[in-house]
Structure I
Amino acid sequence: MALKEIDYKEQKFKLSYEIVNPTSKETIVVLHGWGSKKEIMKQAFGKELKEYRHIYLDMPGFGASTNEMILTTKDYGEIVKLFLETISIEPLVVMGHSFGGKVATLLNSPYLILLSSAGVVTEKPWSIKLKIATFKFLKPLGIQRIRQLFVAPDVQGMSHEMYETFKNVVDEDFEAEFAKSKSEALCFWGIDDTATPLYTGEKISKLIENAKFYPLEGDHFFFLKHAKFIANEVEKVLKNG
């Protein structure tokens, strides 16, 4: 593990990252999802794609990387760009899971690998609507425990800055960004994914001009079981590209 410090909007970020196959010429940057960290992505792909250098990054506020400001997805994209410039890397491929898929899309790499990416707004189930309505009703009462009762599990225990960041990105419509992408994209999705449902993957793959769609068995973390297949498909595209 290594640490790199960068400055962004007068704030310092210490970013934790790990490099696999450091002597390889071409680079794949791998970005985790919300609430996750680089280790889960390395667990899946660290032994695959052996001809390529891998960079596994903890994005700000996750894993061992710091964050003391409220961010948007575009801020995350700019921070990752600055990080890559600092270590003098221009990636051939950027891979992103869930929230990391949105950030990956902003990097405009020649090849984009999306793993159940977030970015298409989905209809909230009634249970969530009820929880939101109840929270809004009780909030003026000033009861401190209410936030803990109603906050999403993804942000429990996080700082104020990360909670506000979560609110910025959780229901973000990213369709215009997918439509602007000029990357050659491979979109892999879990058929039983409830966080980013299959139909959202189908929509994203149609929004990106040059994209292939791969529905696979599994849930939001389907890639842990299908890493070898995903890696093989990526290699085919890279070698034919």
Structure II
Amino acid sequence: MRYLIRVSYDGTLFYGFQVQPNLRTVQGELEKAVSYLNRQTPTKIYASGRTDRGVHAMGQMAHFDLSIPIPPEKVQKGLNSNLPEDIYVSSVSLVPDDFHCRYSVHKKTYLYKINMGEYNPMERNYVYQLGKKLNVSSMEDASKVFLGVHDFRSFIDSEEVRENTVREIFDISFQTQGDFLEIRFVGNGFLKYQVRNIVGALILVGLSKKTKEDLEELLARKSRKKALKGAPACGLYLESVDYFDKEKEH
């Protein structure tokens, strides 16, 4: 039977989502818990996508198969009782055997948090402590450059990439409350470092160090050469994943 889970985690002490030899990862911890439920049989999980070291998640999605039928509510309880405190499974549902949590994705939402005010050591792992005032209206205007379908090769992790770098961003929104700024990205999928690199570019616009036209030129260049510095991982959250089908509970 195939199960779909919604997972939240604090990415601070993980070396990213994907399993890596001898390193603590979210996938590694989840697979240990799932394998224990599956009669201690090694069981692989498949996620909607990977998050990098230090990136958090409110609504990561993953699926796996169990060889024995277990009610979803018992799966949730069993997983959470075997997971560390920085991971939590918030929902479990049954899905068809041909469902794939990566290839069935309709849209993903990422959230980036920035503190423009005084440094706060208590939030250093969860909010980017920029400590500088930003011209948010200029950032909003510049963000329109990224809306729609584009080749985001200029905003990936390296010059060498084997996958298709064309993605569609449906919406970028900004919300300020006092010294805090939240930027929300909604798209059909995101490349490694794409959101962080876009945020880094928008911050430069907010500091009047770059212009909207500079970002248009960089996007059109389709190259990581002369790329701008990305924002740190601590402020980034995978907020939600939505599917074309209705198997995901809302």
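Where a number appears in this text, it was derived from the coordinates with a stated rule and is not lab data. Model, not experiment: these values are computed from the prediction. Cβ atoms are built from the backbone, for glycine too; each structure is taken alone.
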query: Hey, distance in nm of label points 7 Å out along Cα→Cβ at positions 31 and 183 derived from one of I, II reads 0.7; which structure?
result: I
- request: Could you figure out which one of I, II the value 30, 22, 15 for semi-axes √(5λ) of the Cα gyration tensor in Å was computed from?
  value: I
message: To test your reading of the models, identify which of I, II gives 1.00 for FRET efficiency 1/(1 + (r/R0)^6) of positions 111 and 175 (r between Cβ atoms, R0 = 25 Å, to 0.05) when calculated.
response: II
message: Starting from the value 18: which structure in I, II was relative contact order in percent (Cα under 8 Å, 6 or more apart) calculated from?
response: I
task: Consider the structures I, II: one of them gives -6500 for helix-only ellipticity at 222 nm (-39500 (n - 2.57) for each DSSP H run of 4 or more, over all residues; to 500) as calculated from the coordinates. Say which.
output: II
query: Which of I, II yields 14.8 for mean count of other Cβ atoms within 10 Å over residues 79-86, as computed?
result: II
